[in-house]
Structure 1
Amino acid sequence: MRNTLLDPYEHLPRSVVVTANDYPAGSTFPAHTHLRGQFAYASRGAISVATPQGRWLVPPQRACWLPADMAHEMTMNGPVTMLNAFIAPPAAHAARLPDHCCVHGVSPLLRLLLDQAVDLPALYDVEGRDGKLMALLVAEIAAMPRLHLHAPLPEDPRLARACLRLFAAPSIGASLDEMAADAGMSRRTFTRLFRAQTGASFAAWRQQVCLQAAIGRLTQGQSVTRVALDLGYASPSAFASAFRRALGATPSAYLDIG
């Protein structure tokens, strides 16, 4: 179902609705919610997702799950083709889909199911082939692996402000002492609160911020060298090594940018 607006389908009497849209680079959707859970698949391009709990980056050929009623913003990193599966809360609950935002891998089967589901009629036959296809689609979504592409946002407003500034200007060279000073805290207080509220060390969190920025820039066509140096890595090889350690593949292999 190809349409630029979701609203006409929020109350459609079907558990699953799949749409597809193309967006130009830089398109942004300010904070909003959906009555259904949203499985946003980046068929082309990368998508940045922000919620009050943190930031996620959806690389090409991956997807993000957002539960119903979760406020979120989306920004397109480069031209994006997005396929969305909107799943009613009872169906999402039955499939045991998460109650929080997360990024998922997408299997070849799920890609085919999404492509097929886009072309189904709005009021597809629930008892027929189309209904079975949609049921399989939800089951496959529930089976997808989760990817570690999340930088949580602390609740403490002083920490949050400092973190948002690093989101805006990411650098692997940003030091713990600089962040603590930015938050108006001692190093010890900053370290304790940061880990308590994010579940991660500052170094691990900073790496996630830089990886998200790197993926977004690489999908826009920037070179590995430019991205590495802009983010403060000592060399492109140092950046590539860090990328491989975190995501299991080189930037070119992970994003298929050859």
Structure 2
Amino acid sequence: MSEGVAVVTGAGSGLGREMATALLGAGYAVALAGRTRASLEATAADHADALVHVTDVASAQQVSDLFEAVVGRWGRVDLLVNNAGTFGPSGEVDEIEVDAWQQTLDVNVTGPFLCAREAVRVMKAQQPQGGRIVNIGSVSAHSPRPASVAYTATKHAITGLTKAISLDGRAHAIACGQIDIGNATTEMTAGLAVAARQADGSTRGEPTFDPTHVADAVLAMARLPLSVNVQFMTIMATTMPFIGRG
């Protein structure tokens, strides 16, 4: 536990598993939160400093239970990685069902809010005071893909959440930053390398990159003193069609 205590949401697969594994390898005690116990246990493997906790981040009670378990085991929280998320429904604004829209907001916006709410409460009260929150965003926080209104709206919301927590956290030694990711290779993004819909209506494969680099970025941010913050970082496949006009 020499490096501190971290909570990673969506830790059972994809980027969450990469981040959690990197933190465990670097000497952090890590609480692995997600909805599927088997996948969380696979992430934990034989790490003695991993705590598996089945959690739906959209549930205020389950998130409260998660942080109660973390504090009960380790006494504090030094790092929260708000990673859990979903792409949500595909469609233009007039094609999206309200229930699907709401479910996307519940996971992608309310979930990070609930986790940050509990983390900040702990970080304010603990001694030494403070900690760090890393919100996982997307290049969709800057520029949308076609037919992604729900996902895009949530990632723009995460940017506002990050700024507000960063401001409010100043007085309490709480740093909050955001990593906007473009085309890291995961189960969720596998199709982008084959056929990604473009703004001009065409479909083509896009470059992707190894998600271990995202984990490296999280680890680099986590190791900074609380007097230093990376407010926003964009990490992406160098040649993905994002900067400029494609």
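Every number here is computed from the coordinates shown, using simple stated rules; none is lab data. Not measured: the values here are computed from a predicted model. Cβ atoms are built from the backbone, for glycine too; each structure is taken alone.
As an exercise: Cα extents along the principal axes in Å, calculated from one structure in 1, 2, equals 61, 40, 29. Which structure is it? Kindly include the intermediate steps, with their values, before the conclusion.
Working: 1: 61, 40, 29; 2: 54, 37, 33.
This value belongs to structure 1.
Among the shown structures 1, 2, from which was the value 23.6 of mean count of other Cβ atoms within 10 Å over residues 30-37 calculated?
Numbers: 1: 16.1; 2: 23.6.
Derived from 2, not from the others.
Using distance in nm of label points 7 Å out along Cα→Cβ at positions 22 and 110 for the comparison, can you identify which of 1, 2 gives the largest number?
Working: 1: 2.5; 2: 3.0.
Going through 1, 2 one by one, distance in nm of label points 7 Å out along Cα→Cβ at positions 22 and 110 peaks for structure 2.
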